[in-house]
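What follows are several structures.
Where a number appears in this text, it was derived from the coordinates with a stated rule and is not lab data. On a predicted model such as this, the values are computed, not experimentally measured, just so you know. Cβ atoms are built from the backbone, for glycine too; each structure is taken alone.
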Structure P
Amino acid sequence: MTTPRRQRFVVGQVAWMSATIVALALLGSLSIELFFVVSLIGALIVIELTAPLRRDAPLAWRLKWLVVLSLLGFAYVVIRRILEILPPGVI
């Protein structure tokens, strides 16, 4: 049985990601990396908007690991982009 808070989180995240796909497609800059970064920003916003009052709630515990894994993915994307920008022979 889903709780209203969990349901609001899922609906909010799906709405954000759908709007992201549409906006990036309309702007002509749809890429998996950009979609990931904008979805991560949306996830952080939705997490804060639907955060439980108690930080020891089971949903908050699971979301913490989701955020950690997402931030590791973000770090990978940033490092890859930096390596693309640097001229050959610097590293």
Structure Q
Amino acid sequence: MNVTKNNIIRNIKIKSSISVEDSSILLESFLSLVKTQAKLRKVKINSFGIFAFKKTPKRIGRNPKTQDSYIIPTMSKLNFKPSNKIKEKIN
């Protein structure tokens, strides 16, 4: 089962007894805060993990259908590293 935004919003609604609209606003504001702050520095949430942007180097890509090569430019990706407590719960 995939965890979607709607599932998270429903769980927030149930556990905190607030409306779906307020749950949606809460989740969206949290996600936008993480995205904007992670561009500046690492965002650490105790007992959960660290969000940080990571630069990928430029590399050579290949179209599998035509075998044409092209250069994929450097990109920034939002990276998540889970804490040891989360890793223990998962395993």
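Computing mean projected area of the Cα convex hull in nm² for each of P, Q, which one ends up highest? Before the final figure, lay out the partial values.
On the way: P: 7.6; Q: 9.3.
Largest one: structure Q.
Here helix-only ellipticity at 222 nm (-39500 (n - 2.57) for each DSSP H run of 4 or more, over all residues; to 500) was calculated and came to -14000; which of the structures P, Q was it taken from? The partial results should precede the final answer.
On the way: P: -27000; Q: -14000.
Traced to structure Q.
With FRET efficiency 1/(1 + (r/R0)^6) of positions 8 and 64 (r between Cβ atoms, R0 = 35 Å, to 0.05) derived from the coordinates and found to be 1.00, which of P, Q does the value describe? Before the final figure, lay out the partial values.
Working: P: 1.00; Q: 0.50.
Derived from P, not from the others.
Looking just at relative contact order in percent (Cα under 8 Å, 6 or more apart), which of the labels P, Q belongs to the structure with the highest value?
Working: P: 30; Q: 21.
Comparing P, Q, the top value of relative contact order in percent (Cα under 8 Å, 6 or more apart) belongs to P.
Out of P, Q, which structure matches 2.2 when distance in nm of label points 7 Å out along Cα→Cβ at positions 24 and 72 is calculated? Kindly include the intermediate steps, with their values, before the conclusion.
Values: P: 2.2; Q: 3.4.
Structure of origin is P.
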